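Participant: Have a look at these structures, which come just after this line.
Computed from the coordinates by the stated procedures, all read-outs in this text should not be read as laboratory data. Predicted model, so just to flag it, every value in this text is computed and none were measured. Cβ atoms are built from the backbone, for glycine too; each structure is taken alone.
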Structure I
Amino acid sequence: MLEENKVRTMLQKVRAIELRTRQTMNEGLSGSYCSRFRGQGINFEELRDYAPGDEIRAIDWNTTAKLHKPVVKIFREERELTLLVVLDISTSSFCGSTKQSKREFAAEIASVLALSALKNNDRVGLFLFSNHIEKFVRPKKGRSQLLSVIREALFFQPQHSQTDIVGCLQSLEQMLKKKAIICFLSDFLPTHTLDLQALTKILCRLHTRHDFLCIRIADPREQQLPDVGFVALSDAETGQCTYVDTHNASIRNRFANNQKQYWEHFQNACLHCGIDVLTLTNGQPYLKGLRSLFQHR
C-alpha cells in the first residue's frame, strides 16, 4: 500500500510539472526556442567578416570586392537536432530554502527545455551526474520521452553524493560523437576546489564541437547568510559541519563576497569560451530569463 501511494505521488508530481511546462510554453515561450547549428546548409543565414579558420570556399567574393575586406557567407543547416539536458543531482541539489528543492526547480527547467525542443521536432536526452555518471537517457522524440525526462530528473536516486564538474564534462566529451545542443543545469558548487584552468580548456573544446550553454540553479541562502545568530552549517556533500555567528556582519559579508567571486570566476571561464550563461533562482519566476536566452540565441 505504501509503495502504491509512493508511485501515485510520483505520477502526480510528474503530471503537475508537465502541465506547468505546457502552460509556460503557452504563456509566451513557444516559438522562442531557436538554438541551431550553422554550417553548410541550404538556407542563407547572414554575412560576416572572415575569421582565421574559415574555409576559403565560404568567402563571398562579390561582397568582398565591394567592401574591400574578406566576407564569408553563413548558412543554416537543415538537420534534426539533439538537445542533451545535463543535470546535476549531487546531494547539494536536494537543498533549498523555498517550498521546493533546487533539484525540483531544475527538473521543471529541464522539462521546459525538453518540451521546447520536442515542439521543434528535435530529439531530447538526459544526462544525470554527481561525481560519477548516474544515468543517461538516450535522445528520442515524443511525449513519452518528455515524461521520462521529467520522471528521472525528479526521482532518480544518485549513488554518489559529491560533485565533479570537470569530470562530468570530460565524460560528455568522450560520449558525444555527434553535434548536440548541451544545456548544463547545476548550482556549480563543486565538492572540492575547482581547477578553473582545466574547466576553461574542457569548456572551450566542448563548445567548439557542440552548442553549449550553462544555466545556474541558485538559491537565496547560498548567496547570502541571514542574521539569525549562531547556526550550524553542514556541507550536504561531505557532511562537514561548522558553527557560524551570523550576527557578525563581517562574516556575512565575507561569505557573500566569496560566493560572488567564485561565480564571477566560473562565469568568466564560460564567457572566455563564448558560452551563454543564465542564472535562475529557486522560487523565483524563470519565464522571462529563459525567453531572453532563447531570443538572444
Structure II
Amino acid sequence: MRRVSKLRAGLIQMSLKGDTAQTPLEIRDAMLDAHIPLIDAAGEQGVQVLCFQEVFTQPYFCPSQDDKWYAAAEAIPDGHTTRLMQEYAKKHNMVIVVPIYEEEMTGVYYNTAAVIDADGSYLGKYRKTHIPHVAGFWEKFFFKPGATGWPVFDTAYCKLGVYICYDRHFPEGWRALALNGAEYIVNPSATVAGVSEYLWRLEQPASAAANGVYIGATNRVGTEGPWNVGEFYGQSYFVNPRGEIEKEASRDKDELIVHDLDMEMIRTIRNKWQFFRDRRPELYGRLMDLD
C-alpha cells in the first residue's frame, strides 16, 4: 500500500438529530443527512482518513433497556450505512471508519466499526472488546463483547487500528494494536461529563506516548433525552506519539476537525524512546493469570 509522510485526518463530532421517540430508521436517516455535508467538506479539504463517533447513526441508547433499539442494528458490510459510506469513500478517495450497531444474526448484536478503504472497498471490522454494564450504561443488554482480536487495516495511506470508547481504559489493546503495526488508532466514543472528562485528556495521550502512535479520539456532543445521563462533552482531538494534543474540537458544537499528522514522528519517537525494545513480556505472566 502507498504510504504518506503527512496524513490528513478528520474527525466528526455531532449532537443527536431527531428525537428518541422516533424509530431507529428515522433517526438513522436524520443522522446520515446531517453527516453527509461534513463528509463532503472533509473530502474537499483532502482528508485521507475520516472517523465518526461511536454508533454514529443513533442516540446513545444504553441508558435504557428498551428492545426497540435492536431495530437500529445493521449488517456489515451489506447494510445500508456501510454501503453508503463505501460510495462516499470512493467519491472522495478517503478511508472512512464507520462505527455502527451491528447485527450478526437476530439476537446477536455488536458495537462495531467497519473500515472502508479509499477506493470504496470494505477492509473489515473491529468489534468493541470491553463492554461496560453499570447504572446508566447497560451496554451488555445491547452488545455482545467482540472477539475480533486486534486487527490492523492496511489502508491506502496508513496502517490503521480501531479501539472503541470504553476500550480506551484498557492499556492492553492499545499495545496489541501498536505491536500489530498500527500507526494511527481511532477511538470513537460516546462519553459524558464527570470522571470520564478528566480521563479523556489523560488516557489517550498516555497511550499514544507509551506506544509511539497517533490517536484520533472523537466524542459526541449535547444531551439526549429522555435519559439525560449527562452532557456529551465533545472535545474530539488528535494526539501525537509524544502524548501532545495537537488539535481539539469544541465542547458543544457539531464539528469536523482536520489535521495533518506527521507520520515521520512515529519513527523518530520510537527510536528515541525504545519502549518496544525494553519491554519484558516473559515477566508479565501475571497479566494472563485468570485466577
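Participant: Tell me which structure, out of I, II, gives 0.95 once Cα Rg over 2.2 N^0.38 Å is calculated.
Facilitator: This value belongs to structure II.
Participant: Moving on to the next point. If FRET efficiency 1/(1 + (r/R0)^6) of positions 110 and 262 (r between Cβ atoms, R0 = 25 Å, to 0.05) is calculated from each of I, II, which structure is the one that comes out at 0.55? Let's see the in-between values first.
Facilitator: Details: I: 0.55; II: 0.15.
Attributed to the structure labelled I.
Participant: Further question on the same structure: Here distance in nm of label points 7 Å out along Cα→Cβ at positions 214 and 246 has been calculated and equals 0.5, so which of I, II was it run on?
Facilitator: Among I, II, the structure yielding 0.5 for distance in nm of label points 7 Å out along Cα→Cβ at positions 214 and 246 is II.
Participant: One of I, II was used to compute distance in nm of label points 7 Å out along Cα→Cβ at positions 182 and 198, and the answer was 2.6. Which one was it?
Facilitator: Derived from the structure labelled II.
Participant: Consider the structures I, II: one of them gives -13500 for helix-only ellipticity at 222 nm (-39500 (n - 2.57) for each DSSP H run of 4 or more, over all residues; to 500) as calculated from the coordinates. Say which.
Facilitator: Working through the options, I get structure I.
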